[in-house]
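Listed below are the structures to be examined.
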Structure P
Amino acid sequence: MEDKCLFKRMQDGDEKAFKKLFLKYYASLCEYASQYIRDTEAEELVEDLMLFLWENRGEIVITTAIKSYLFIATKNRCLNAIKKNIYHEQVHSLIYEKLKDQFEDPDYYIVNELSNKIEIAIAKLPEKYRETFELSRFGEQTNAEIAKQLDVSIKTVEYRITQSLKFLRVELKEYITCLLFLI
């Protein structure tokens, strides 16, 4: 069956059409993604993409071929994952440099706990807020670049980042003193 027809049926809520699209492209998208990131991450990334496609089927408008859209979306998600991994490595290096002389100190272990709490708190953000926040903080992009990439206004980007920071302050309130100590 033609992809556009399957996609249209999927947009109308047809789970079988979604399953056909999923099965048709899953393996090749995983293979493609594994050229950028590890196989296990690639599978999860493709599953997340397909879940996003299903959950947002009513809002998604695809003007190109479905296959092209899926491969481009996979590539973009891979590149974002790479940026995120690079950022995490930079943060861990920075923390290590600040604390390398204190490894014998029990406070060193707070850093690992704090890093985990920050990652958990960020993961709790709504998807669009999290994506905007990560592009801003981890991707080191300007608000204008993020707005262009996400096809939203700069004010929307600013609002999402502000709301994300408010949420993170609440989620991490018991760790604020630790954060201040590290800075």
Structure Q
Amino acid sequence: MTPKKSSTITTEAEGTLEIFPLPCDTGFLLTLVTDVFENYWDKIHFGPHVQGAVWEIRAPQKPERISLPDGYLTVDFGHWHFHLCIGFNKGTRRNPTSDALARHRCTARTELYRRLRDDGKPSSWGLRLFNGAGEQQMTIFLPNPYLTIEQKVLKEPSFEHLAMWDHLRSTYLNLPSDPLDRQPSKQLCG
């Protein structure tokens, strides 16, 4: 796979992000999300991240089951689960989904990102999925070298926390680790 070129965007709400686009086909997304939740469930926080609300959920355990009924990826932790439309949703015979609604629901943009500080050094890393209307479906907040898994600020950066980021870059973007990710800054987080 030839990696797509990253781009940098700056918004009032999110600051500067370097975006690494990923494919959005159902098979790719099933593989990616399964990899993340089966192998890194205990290292991530996830949920919607929209203006006015950020949900940073931690999984209680490895998923009991990951399935794909009618275009909806279901990650089931036993006591609770979530659904994410990554494929074509047909609906039922009695209540079929229109083509327009199916396109709206389905993931249309997937990206790895890293937030850049004013000094150009990364401060946070993640994976985001957006539906066909450009609405965010989910953000997966990756381990951060400036924070513990409990989100406490570390006195010194722990760059071992970037192992998942490096794995995702290597596996899904065909990119090596980037020395920029390991350049500490006096501004520890944010």
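Values in this text are rule-based calculations from the coordinates and carry no lab data. Computed from a prediction, not measured in an experiment: that's the story for all the values here. Cβ atoms are built from the backbone, for glycine too; each structure is taken alone.
Comparison across structures P, Q (criterion: mean count of other Cβ atoms within 10 Å over residues 4-11) gives the highest value for P.
A value of 20 was computed for percent of Cα pairs over 30 Å apart; which of P, Q is the source structure? Source structure: Q. Supply the structure label, taken from P, Q, corresponding to FRET efficiency 1/(1 + (r/R0)^6) of positions 132 and 164 (r between Cβ atoms, R0 = 30 Å, to 0.05) with the calculated value 0.60. This figure was derived from Q. Taking relative contact order in percent (Cα under 8 Å, 6 or more apart) as the criterion, the highest value among P, Q goes to Q. Quick one: distance in nm of label points 7 Å out along Cα→Cβ at positions 28 and 52 came out at 2.0 when computed from one of P, Q, so which one is it? Structure P accounts for this read-out. Consider the structures P, Q: one of them gives -4000 for helix-only ellipticity at 222 nm (-39500 (n - 2.57) for each DSSP H run of 4 or more, over all residues; to 500) as calculated from the coordinates. Say which. Of the options listed, only Q reproduces it.
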